[in-house]
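Heads up, there are several structures right after this.
Please treat every number below as a calculation from the coordinates, not as lab data. For clarity, every value in this text was computed on a predicted model and none was experimentally measured. Cβ atoms are built from the backbone, for glycine too; each structure is taken alone.
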Structure 1
Amino acid sequence: MELIAMSEEEMNRLEVMGHLQEKRMGQMAAAEILGVSVRQVKRLLRAYRREGAAGLVSKQRGKPSHHQLDRETVQAALDLLHGRYAGFGPTLAHEKLVELEGLKVGLGSVRKIMIEEGLWKAKKARKVEVHQMRERRASQGELEQMDGTNHDWFEGRGERCTLLVMIDDATGELGALSFVPEESFFGYCGLLQQYLAAHGRPAGLYTDKHGIFRVNIPNTGSGDNLTQFGRAMQSLEIPILCANTPQAKGRVERANKTLQDRLVKEMRLRGINNMQQGNAYLPEFMADFNARFAVPPRSTLDAHRPLLAHQNLDQILVWQENRLVSKNLTLQFKNLVYQIQTDRPSYALYKAQVTICQDAQGKVAILYKGDQLSYTIFHKQEHQSEVVTAKQVAHPRKPFHPAPDHPWRRNFSAK
């Protein structure tokens, strides 16, 4: 007796063909049950009458697929995956094989090849953590998420550094990227200046609780309880929202992970080995990233605003501290004494409050009521010799030496 292996779908067909053969069901009803056309039902019935149950079994079972890749394509993909694209994930590797190498291969095929070769291991499903979902903002520029991620961006070819990121909450579009040695006030000012030049002022910034954005220790910072960056954003009328958890700003956190994969691989292919070369390449990378992953906003309204006439970035995106001018028109800043040079009477600026501005290059400007004051740096004279009297110079005092019979030289024994 011959055993015939059949799938569940083929077993259903066998049952329906039996009803048709016994004329307990019509062909239209059979077509509706099997989800095929009446014409296909007629074909199946003819095969069933001719071969019995074996006529309903797929003739392709055990044979190679007509859509499988040819050996030359598979071998070319393997050579590239082991060589130039070693360490790439399936998605990024598939993009490069199709766009740069011209191979006609699907994402699923690339993933299968990599798993079979041990180049990729399927990730286990992680335990689902439930977080309250926050809907994207409706308009572009309504909220920009900002963060910095420290990583070995050049894979040992250069020094480890930090990438500063700005991404739009509504579209997922990268607005600005910058490589810096570490997160700092001037680093974020440079990132924001890059963003403002390209897009304008966003309606809000979403950050973490880093000390650059928020005063975390009470009774510190300026009198208005703002950090230097907070003061700058207040001048630009850009409110800062601080997230309580990393999950709250998940859009920029997920973007950081994508950048740590894609950006690293792209810089490896181009031989980029330091921050200067990396910053020169970032605009090209952002354009490609946004073309692939950005989504259209729900609203066509652009929430960006232009800079106002009085918002001078050269005076806002700098380190600012207030000082009072002394009676001799001097003030101190970072262990240096600055002497104000002015044609006004000295009493006009005595105890006047001025603002000291220092830019990223260390250049200092002193502002009084919005106007810049001229100054020189006062250098203290070196310590001079001790002043002595004329008598001490004419008759210098000699050290005292007691006589041999002086009581100090006697030995007094206890009585």
Structure 2
Amino acid sequence: MACGLTAFPREIFDLAETLEILDLSGNALSSLPDDLPRLHKLRILFCSDNRFTELPAVLGQCPQLGMIGFKANQIRMVPAAALPAGLRWLILSDNQIAELPAEIGRCQQLQKLMLAGNRLSDLPPEMAACTRLELLRIAANRFTALPEWLLSLPRLCWLAYAGNPFCEDVELASLRRTPIAAIDWGSLQLAQQLGEGASGVIHQAEWLCDEDPQSVAVKIFKGALTSDGLPLKEMTACIGAGTHSNLIPLLGKIEQHPAAAHGLVMSLIDTSFRNLAGPPSFESCTRDIYPADKCFDLGVVLRIARGIASAAEHLHAQGIMHGDLYAHNILHCDEGNALLGDFGAASFFALDKRTTADALQRIEVRAFGCLLEELLQRCNATVDAKKTLKMLADLQAACAQETINARPLFAEIGQILSGLKSG
């Protein structure tokens, strides 16, 4: 219901016996009624793009509420009472929050926490008890260091922290050492739109270079904050990533845009490539969604795994953590050739700070373990491939284990994968 509401419609309570999902985003609300728990089956509540200055304490009294979204309000306060015991997914991006209550550490079911674009300089140490946390977004805040306990969370897979003071120097150093061609906007002729995401719009275009037009993809970045972080930090990561056969080739950075917009020119990917999976659903929370009948030959599984492991190893060697290593960010073709894309959650780390660098890399290794698990679940292998399947399963378990320091790094993963055969 997005219709300029300034007060919670009491008629909604007529649905108290059945209502499970309520979306009141895009209104002018600043409070919720004290009797909201009458909606005793409510599981998911969205109130983004409203006028809340405080996360309503009444949310904590809703017995089934597991997913809460209050993005892009003016929230400054998060009362401990506002956090339901069964909270699984909390979205507070693009607000004015400077502090979270220690009681968030009691949210034992918390898997997904999105806090990009706030005023946080630290997280409560009590959050170390949130051992189910898998995805965390703290980009574009005021952190001067990553909390030490954060690198010990046993299930953390997807972490984004770009745009904080502690990583500014590393980001700038990457830009200085990575050359990028300048492509004049006037040499580009935009054609049809290929897609649009939170960070920008992608068009097919003709690049008029050297009197030999070339079909390319052009991404024009938006200025607004996304749930992952700042679009310009994504552009920095794309440039810093450099060249690799399992990354989408970057041709140059746009100059002289009439609206001073930032943009990149990339190779146009063959139409035979498609997304490996769809993004997580409300129910799956942190795990991608595949078609029910999706299956892969063992050879395809191995080629996808090798390609993505190689791309991740390359990124880590540049001091870049992808932050969103998911099947829905991988393009693939039937033969198993794979391209890792979408750098919206990418973050930089200092390679010379070995303890932190290794811990961050091993967080991403667990994300790869999730991907490998999904591929193995859908692998259509023959009986004579049992040995390879067993070795893949052992590798998956090693990548996903909760003892972080025991996980392999991608160099070792690549060596193991290169020695496996599909038959």
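Below are the figures for this structure:
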item	result
For distance in nm of label points 7 Å out along Cα→Cβ at positions 55 and 175 computed as 3.2, the structure of 1, 2 it came from	2
Entry that produces 1.80 once Cα Rg over 2.2 N^0.38 Å is calculated, selected from 1, 2	1
Read-out mean count of other Cβ atoms within 10 Å over residues 135-142, computed value 24.4, structure in 1, 2	2
Value -10500, calculated as helix-only ellipticity at 222 nm (-39500 (n - 2.57) for each DSSP H run of 4 or more, over all residues; to 500), assigned to which of 1, 2	1
Source structure (of 1, 2) for distance in nm of label points 7 Å out along Cα→Cβ at positions 327 and 375, computed value 2.1	1
